[in-house]
Structure I
Amino acid sequence: MNEPFDKKVTGSVIRLHPADNVVIAVQNIAAEEPVPSERITSLHHIPAGHKIATVPIAKGDPVRKYSTVIGFAGVDIEPGSLVHTHNIVFRDIDRDYAFAREYEPTDFFPEAERATFRGIVRKDGRVATRNFIGICSTVNCSATVVRKIAEWFTAERLADYPEVDGVVAFSHPLGCGCATTGEAMDQVRRTIAGYIHHVNLAGVLLVGLGCERNQIDDLMTINGLKAGPWLRTFVMQEVGGTRKTVEAGVAAVKEMLPEANKIKRETVDASHLTVGLQCGGSDGFSSITANPALGKAVDILVRHGGTAILSETTEVYGAEHTLTRRAVSTEVGQKLIDRIRWWKDIYAVGHDVQINGVVNPGNQAGGLANILEKSLGSSMKGGTGPLMEVYKYAEKVAESGLVFMDSPGYDPPSVTGQIASGANLIAFTTGRGSMFGSKPAPTIKLASNSEMFKRLEEDMDINCGEMLDGTKSLDEMGQAIFSLMLKTASGKKSKSELLGLGDNEFVVWDIGIMA
């Protein structure tokens, strides 16, 4: 794949590679409007972010963007035509995975030159970016109780504990009505345990009903968790029901608050930063601005010893060979292909989902024709460095550098898995405008275009559309994103935090069946 676009835009379209047979409209182009840089005239209205053919493309011939095949012409396409879902056909293509062939070790900055942020150093040496108390449910039957416990702790009631960012509930609809053993239950337990052990939680309450299949003792034992001052457990049927469990939970949190408040931020290096990479509501500009700019920031983070978690398996499909070639080993590259094959051959068979070609209506309205085109941009979030490891959903990330965690493309469960894996910050690119937030790890949102950024500025943290406007280069935008990561990790509130988002985005990926 060609290097990301990085030049000043001077006309109405962007040419991303000399070998491409389409260009991208940077603004709305009217029908019969000349496009001088390509010596063509538009035959139709071309919305901003959409593709326009620059040469005749015969039926069955590949459509190329970034010199990469993103589909095939479904009909003969004339120069000046809009190229989109009506005339482009999705078809799987062969890829040379070339495992580890392009692997190059990371050129780390010397430790003395590493970037720093102001983090919260826990007693075990791990570094937090936020300081919450969490209330986790084992099952949907205790979901109301954990929410009522968390809701009791209003801002006014937490006023005497300024170093505590809040009390937050993590409830879900799973934990019973499914097999007691197997990967589906393992995944539920692994996710909850990842939150219980998350560095951004100073204390945790775990609340169960009592008769569910996801028993507290099993969850704790399997994941090596032990009850203590920082982790309290409650079984509603034993405590005495809903009201008594809420009262007991509130009392337990009150006991935790003084100790949780005894923290101070210290200067630590960026190797303690683990960033989950997400995109949602992507558009035709995402692969030109926000995603490659985030990739630049990731390259900087990794050189400083930090970690970035790329996920959304369905949204690297079609571009997975750009990751396997950079894998540290054949084994790591093969792990990624094994996850994709599980999706293709088992999980998504017979379903109208992204990995089978179809992207959502918002993506289509933004100029993306299919999953091949979307993945081309989505994979750019991981930068250009080596792929160091591939993990199951919510599996603890132990390797530094760029890693991959299997997840759906649906943002809430994908981010939930990344946080459970250890992400203490989320970087989220969007072209259409996603209103996403997360706890206990904060989310920063990166807009792909200036029009959307200005319209949704209350929700967007940084405007990557400046690259299209000609006011920032790719390198400058990457550095700006990295600087924002450090500031946010140091305690600067993200836009989603200022809006109070993140209380409803804990969504465990359910791969099981109901009994």
Structure II
Amino acid sequence: MPPSPIGAVDVGARAGNGAAVFQRRGIDILMAVGILGRVGIGLAVLVAVATAWLWLIIRDLPDALTRDRTRPVGVLIDNVRLVSMVPGAPDVEEARAVLVMGDRIVEVGAAGALSAPEGVPVVDGAGRTLIPGLIDAHIHLGDEAELAAYLAHGVTGVRNMSGYPFHLRLSERIVTGELLAPDFITTGPILNGRGPNETILQRTIASGDEARASVQAQHDAGYRALKIYSNLTREAFEAIIDEANRLGMSVAGHSPEGVRTKGVPRERPFDIPWEQSLGRGLTTLEHIETIVWHGLRDELDEDRMRLLAARLSASGEVVTPTLIAHRRLVLIAETKGEYLSGPGSDTINPLTRFFERGSERRWSGVDASKYERPHADFFLTATRLLHEAGVPLIAGTDSGSFGLVPGASLARELELLVAAGLSPHDALAAATRSSAQALGFERTGVAAPGYRANLVLLKGDPLTRIGAVESPSGVMIGGYWLDDDGLEDMRRSARDTSFVRSLWRALEMKLSN
């Protein structure tokens, strides 16, 4: 056999080796594709499981709010002490009977004078006091479980002051009876400008055009109430008011200060004087501390506050003092943080507790005697002067913030209103009739025929000790009667909060902003 040409064997070998290598690489690629396919399927399954888990958490609401309930045909509450809140009626009426059919009060009479129709249970009210359901006019709801906390403490109406998309869906579910919950009103997302009070969950606007677009967007989304905040510029504030009027939306919140430059407020005046918020149709002005800060330039001057109160009375705006919102800071500081672990602290939204850990630590180490305690005391004086001047006051707590227990904080607010100088009856009016009228809760806040039967039965007498409202023995909401067992269910459900569910609500809000 003739010799092979030089290199022929090498070339053939290389050719053969190349084919083998190609074959091996092909096999490797197929194996890799198979592995990736299995990994991809695994990831898809993992994503599906995670999505289903998240969906279940979001939809898995406390039993006390969602379980099937048979609405009673009515209830007769007999031989009860009645605080009706009917204008002109006595502060309290002894030995009364109240008949409820469906979700309405149909008759009020003397004890023993009313008959319960067949099938209607009778509740013995001897030694107990019946009042209209309480309204917390300023909350921040992050999770549905908080609704159970409000009902457990006799709060049958709430106004949420920072709207998320889920609040609109929640409102529909409450109206249709899908959820057993307090009457619910919400503003849209907070409208604010750049500055010291800005947060990531607010809608930040810098111009009149942006303001108009934001108001229109909230209207299109389904909101019918707006909340404004202190950093707004004059141009943005004017545009919000004009656009809200055009669309028939209400506006409430902080008085806009404009751009805050160095030295404001003690050395230099605010960009927007406080008075420019008056007479603009605001439903409510929020926080007595905001009024003192902006209206008095943070000077604790009783004479100037008296003049401010007279001007506010003439203008006609309603004020939500939220005294407990500042007082809790004093209490946190003076107890070096122990206040934060008090009764009901496990019902405060866990997402709030997570993000406010720094604030909790900071306030636990503050010396309250230098600023917070003198201001807290002056806020009581300022509230008294507003009341004496005839400024309408309603009761709100700012619950949803750290250190403020949903439901129970309203009892603390009423105690502070009494400490400020209101009578217990006037304090109750602020949390019932006055709040209902100011906020537009339909046919509630009064215990009289024709009104909706949002009612609270108390073991104690709130006109003697206003804090008695904190622990009801019975609550009626939307025609449903919650006795001691039902209220205990609500208290348990109030602890069924969810970090994941709350985080999802906040993320949804941020993505929609």
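Source structure of the calculated read-out (volume of the Cα convex hull per residue in Å³, 140) within I, II: I.
Name the one structure among I, II that helix-only ellipticity at 222 nm (-39500 (n - 2.57) for each DSSP H run of 4 or more, over all residues; to 500) of -13500 was derived from. Of the options listed, only II reproduces it.
Each of structures I, II was scored by distance in nm of label points 7 Å out along Cα→Cβ at positions 292 and 388; the highest score is held by I. For which of I, II does mean count of other Cβ atoms within 10 Å over residues 220-227, calculated from the coordinates, equal 19.0? It was calculated from structure II. Out of I, II, choose the structure whose coordinates give FRET efficiency 1/(1 + (r/R0)^6) of positions 276 and 492 (r between Cβ atoms, R0 = 30 Å, to 0.05) equal to 0.05 when calculated. Source structure for this number: II. Between structures I, II, the calculation of mean count of other Cβ atoms within 10 Å over residues 100-107 yields its largest number for II.
If distance in nm of label points 7 Å out along Cα→Cβ at positions 340 and 500 is calculated from each of I, II, which structure is the one that comes out at 4.4? Traced to structure I. A value of 21.0 for mean count of other Cβ atoms within 10 Å over residues 140-147, calculated from one of I, II, originates in structure I.
Just so you know, all these numbers are worked out from the coordinates, no wet-lab data involved. Note that the structure is predicted; figures quoted are calculated from it, not measured. Cβ atoms are built from the backbone, for glycine too; each structure is taken alone.
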